[in-house]
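Listed after this line are the structures, all set down as structure tokens.
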Structure P
Amino acid sequence: MTGASREPAGGAEIRRATTADRPTLVDLQRRLPERSPELLDYGVVVGDVLVSTAGGRPVGYLLPAHGDGAHVAELVVGENHRREGRATALLDALFDSLPPGDEVTIAVAPDNDAALALYEGYGFEVVEEREGYFAGGPALVLSRSVSREREAETTDGR
């Protein structure tokens, strides 16, 4: 994703977070059972955090951690804006920003059926189970490769 913002279905805008968004992002982060305030602060400063907005205000965000590929450290959408395609639009923006062949991973609690349905529907596959990953127990690690087809879709406007 370049510096420009994009607009998914439903009038939501996906853009990079700014420092002015920080209070709203912190409020959204409080809804997560596991969170990293320091990583969120860093992500906002370096411009890595993607936000989904409604009426100009963030109502969801995706916090990636970059290394070999990207790891989705946090993805949250406010309760009043779920089932609007915002999480998918945030994932689209992340995948659009990565080169083909990169791997994207995410860790999910095995009992988080809604998140698992979202990620598996997006093409992620379970590659590992890690005991003691979350304070409350294990995590399923899911992975998906950024494909060349995705690059073709984004470069020819589809």
Structure Q
Amino acid sequence: PEEAAPAPARRSLDAEQLAALAGRVGARVLHAAQGLAAQGKNRVIGDGTSAGYVRAVFEAASLPAPSQSQSFGHLVYEQTGSSVHLRKSDILPGDIVQLHDAKFHGRKGLKSYTTVVEDAVGIVAEFEGKSNAKIKVLKANQSANAYPAVEQASYRLHDLQSGSVKV
């Protein structure tokens, strides 16, 4: 029997090439995401899921949307629990972030907080990477009792206790 040919390997980019790509593509993605977020306060964007929102953003930015089985581009950051496995480049606005079974636990002021995100995909709106590694994400609201509109959520990467974050 014939073996299927392996899929072509995606060319690895260095930090400078990733920054240039983010300047070209990431800016378009962020602009489209912000435009859809402004519309999305009163209506469902895409199919109401976070991945559907990201595909709608790609379409609005006139970019080819990845299929269900494809990744969303070059992996620049990967963290599981409190361990950072990959940091190829800075996280930039317009990057795509994927959260899987992520549990964040930390302190905000004098109070402690816990946030659990089962599975979500969103667009990085802002990243503060110096001291607290705080990422602001535009994504579809998938709360059980909420309308599936677009919301902005913030996550502190240093507070990730379990699960994974990929950008």
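A few remarks follow.
- Which entry (P, Q) yields the derived value -8500 for helix-only ellipticity at 222 nm (-39500 (n - 2.57) for each DSSP H run of 4 or more, over all residues; to 500): P
- Label whose coordinates, when relative contact order in percent (Cα under 8 Å, 6 or more apart) is calculated, return 18 (choices P, Q): P
- Given 22, 20, 15 for semi-axes √(5λ) of the Cα gyration tensor in Å, calculated: source structure among P, Q: P
Read-outs: derived from the displayed coordinates by stated rules, not from any lab. Remember, it's a predicted structure, so these values are computed and weren't measured experimentally.
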